[in-house]
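Please go over the structures that come below.
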Structure 1
Amino acid sequence: MRLDKYLKISRLIKRRTVANEACDAGRVLVNGNIARASYNVKEGDVLEIHMGERVLKAQVVSVTEYARKEEAGDLYRIIEG
């Protein structure tokens, strides 16, 4: 699944266009490397999202095409942030 779509479905970022812009600006890192919006997310990847002064680090637990609001938090595990 594309990184921008995963960020939206997991609700780490609310909108896909915002997720796409964050990737283009270099504010999203995967496993320590700057990632493009088209990066293919896999289980076990570590995402690092820079939102202003705040940095959110999360590990991908599962990848699914759809998740309800209640299930979105189960797609990742917060490492720090």
Structure 2
Amino acid sequence: MAVEDTVKEILNQVLDVKPEEINPDEKLEDGLGVDSTEMVEISVGLKKALGIDISDNDLKKTHSFNEIVEILKSKGAN
């Protein structure tokens, strides 16, 4: 599964949003109303799903979907 698809799946699980509701360039906080607790859940879900080491501070609610995908790819996710 592509990184983009994994991120969409985790966002769906944590936030109950459909992939088409995700604006790739909009900040998660602004577009989906993500709060700090949800961001930790997203981060943990992505760590487990992708098997990569990311800290809770690597991913922030002020990042966009595209920024998160790029961060994950830079950490070795593919």
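With relative contact order in percent (Cα under 8 Å, 6 or more apart) computed over the structures 1, 2, the top value is the one for 2, the highest of the group. To which of 1, 2 does the computed value -5500 (helix-only ellipticity at 222 nm (-39500 (n - 2.57) for each DSSP H run of 4 or more, over all residues; to 500)) belong? The structure behind it is 1.
For mean projected area of the Cα convex hull in nm², the calculated result is 4.6, so let me know which of 1, 2 that is. Among 1, 2, the structure yielding 4.6 for mean projected area of the Cα convex hull in nm² is 1.
Going by distance in nm of label points 7 Å out along Cα→Cβ at positions 31 and 47, which of structures 1, 2 comes out largest? Display every interim value, and only then the final one.
Numbers: 1: 1.6; 2: 2.5.
Top value of distance in nm of label points 7 Å out along Cα→Cβ at positions 31 and 47 goes to structure 2.
Distance in nm of label points 7 Å out along Cα→Cβ at positions 23 and 55 was computed and gave 3.1; which structure, 1, 2, did it come from? Structure 2 accounts for this read-out.
Rule-based calculations on the coordinates, nothing more; no lab input. Computed from a predicted model, the values in this text were never measured in an experiment. Cβ atoms are built from the backbone, for glycine too; each structure is taken alone.
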